[in-house]
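So, here come the structures, one by one.
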Structure I
């Protein structure tokens, strides 16, 4: 996540915008390919992007968000919108003392395994709860790779094989 996206997310949160409002309006802007392309294109002038945003029906009740989207368009940073939404979500989770862990594994873990891992990570990182985003990745081979707060826990077969290969190369 870029520092710029994190700063925009923090500013939006300070403005009183809710995650639900941000998600709904951001989805509207990013789901329609022609709209997204026009708002992200450097060939389209900022005033034209402002005019498009002013005509969108779902934005009349969200003055702060409309102003925010105009700012992104003006600065040529509209492509950061998905990253900004993700950064905002992470801020909300942290505020609720909840961690967000991306878990890559070769197959789905059962509820007991997930619960045990979540409890361990909560204790280690000081969270009260943990949201697990599971990504099925056959290259893991077995075990898992967990990423949380910039820390990677590699307990995968693939990771162990890589470490073994590294140590054999060093002799």
Structure II
């Protein structure tokens, strides 16, 4: 898994294009682990978790959804509490909303990992799903996923800050132009 961490670092450091980073990271996860589907949702200015990248097959039912974070869903709880949520066997689930969706999609286990840097509110959620494996999410695997989500949060922060500076600069130029007129 150190190899995976290393590959993830390379992905993050190769480009400042957030879309490429997210797509490549999800492809890496699907290639390396017994996952069938991975989704990245980032929170927008209205507080909605919007799908920004996904990888895997038969995904419309899950990846096609943006979420208003609510505590009744695992993804909502992961985001609002900024704590990883996982279910190793979807037969035994406490949240009925999620149970129906997972059974319909044939998901056996899943995890939602907040995309956040230590002690900061999350930028979004990394979600991973397996259709074949019960009990996939053990301590080492969850640690790895959290570490990748932390790296991703760093990339998101850098890009968001750059975009904000860029917008500020454009705004200043616009005002200067108005005044010049």
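Each value in this text was obtained by applying a stated rule to the coordinates, not by laboratory testing. All values derive from a computational prediction rather than experimental measurement. Cβ atoms are built from the backbone, for glycine too; each structure is taken alone.
For this structure, a couple of remarks:
- Here FRET efficiency 1/(1 + (r/R0)^6) of positions 135 and 159 (r between Cβ atoms, R0 = 35 Å, to 0.05) was derived from just one of the structures I, II, and that gives 0.50; the source is II.
- Parent structure of the calculated result 18.4, given that mean count of other Cβ atoms within 10 Å over residues 31-38 is the read-out and I, II the choices: II
- Value 13.3, calculated as mean projected area of the Cα convex hull in nm², assigned to which of I, II: I
- Parent structure of the calculated result 0.55, given that FRET efficiency 1/(1 + (r/R0)^6) of positions 23 and 47 (r between Cβ atoms, R0 = 25 Å, to 0.05) is the read-out and I, II the choices: II
- Label whose coordinates, when helix-only ellipticity at 222 nm (-39500 (n - 2.57) for each DSSP H run of 4 or more, over all residues; to 500) is calculated, return -18500 (choices I, II): I
- If distance in nm of label points 7 Å out along Cα→Cβ at positions 55 and 143 is computed and equals 2.3, the structure in I, II: II
- Which entry (I, II) yields the derived value 3, 13, 19, 25, 24, 12, 4, 1, 0 for P(r) over Cα pairs in 5 Å bins from 0, in percent, for residues 15-102 alone: II
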